[in-house]
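Engineer: Below you'll find a set of structures to go through.
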Structure I
Amino acid sequence: MAAPRLRSAEQQGRDYLERHRLPELLEHLSALLLYHRPERPRDFLIEALEKVAAGKRGEGQYPCLLDDSNLTAMFQMLDVPGHGYITAVQYREALKTLGLSTEGLPSEDAIITLDTFKQEVNKKMQEMWAVY
């Protein structure tokens, strides 16, 4: 008789984690930790969470894993021929690789310039943090 109650409590725990999107939050925080490798990880995490809270209030920037040079490098890796643009399909795959939403993307025949790529990836990153 105790087993069903355990499963129920386990499911309640899973539901709680999913409802508050905690696995995704922890994944993003872990990525920040691995990228920055701070000397004081606990202080770094506290600061990152404070940035998330400030961003939600509109009082600051959300934590950022990629800076301008990272986004430029990523775009250049996708734009192998050096046309100055990538396809919407390449853009979608880049977003998936970064763990960002692919909703609301341009049509398949659209081209994405470097400036658009940077703006849109930054916007998607802000949207990602805003859900927490």
Structure II
Amino acid sequence: MLWAYRTSPRTSTGETPFELAYGMEAMLPNEVGSPSHREINFDEIANEEGLRTNIELIDEARDQAIIRMEKYKEKTKEHFIKKSMFKNFQVGDLLLRDTEDSDPNNTGKLMPKWDGPYKIKEVLIQLF
């Protein structure tokens, strides 16, 4: 199971965790026992040269993965912001307040989750 996780490309980075750690693509266990295209066309000199090239380029690949991950996070954030709904409150509305926000020390499994109700006296900021 871990092998499948480490060799599957992540949506956020576009790379596999194995590739980001070691700078090369992993060979699957089923490719080791049976002759595959990789084993048949294996050239040791070209492989050594390719490994050196991959090691030189690993920092660039990691930087690209970080950039892709930041873009992915931004798109996810935009998606959830678009789905969220803002509520404008009016004077006289009744609200409940989260007890963890008002007193972080007064929390626990058996403590009340909400405090109130409170009546709005004045609206300071309109969101929309």
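Derivation of every value follows stated rules applied to the coordinates shown; laboratory data play no part. On a predicted model such as this, the values are computed, not experimentally measured, just so you know. Cβ atoms are built from the backbone, for glycine too; each structure is taken alone.
Engineer: Given a computed value of 5.0 for distance in nm of label points 7 Å out along Cα→Cβ at positions 78 and 110, which structure among I, II does it belong to?
Structural biologist: Computed on structure II.
Engineer: From which structure (I, II) was helix-only ellipticity at 222 nm (-39500 (n - 2.57) for each DSSP H run of 4 or more, over all residues; to 500) calculated, if the value obtained is -15000?
Structural biologist: Clearly, the read-out refers to II.
Engineer: With Rg/Rh (Cα atoms, Kirkwood Rh) derived from the coordinates and found to be 1.31, which of I, II does the value describe?
Structural biologist: Derived from the structure labelled II.
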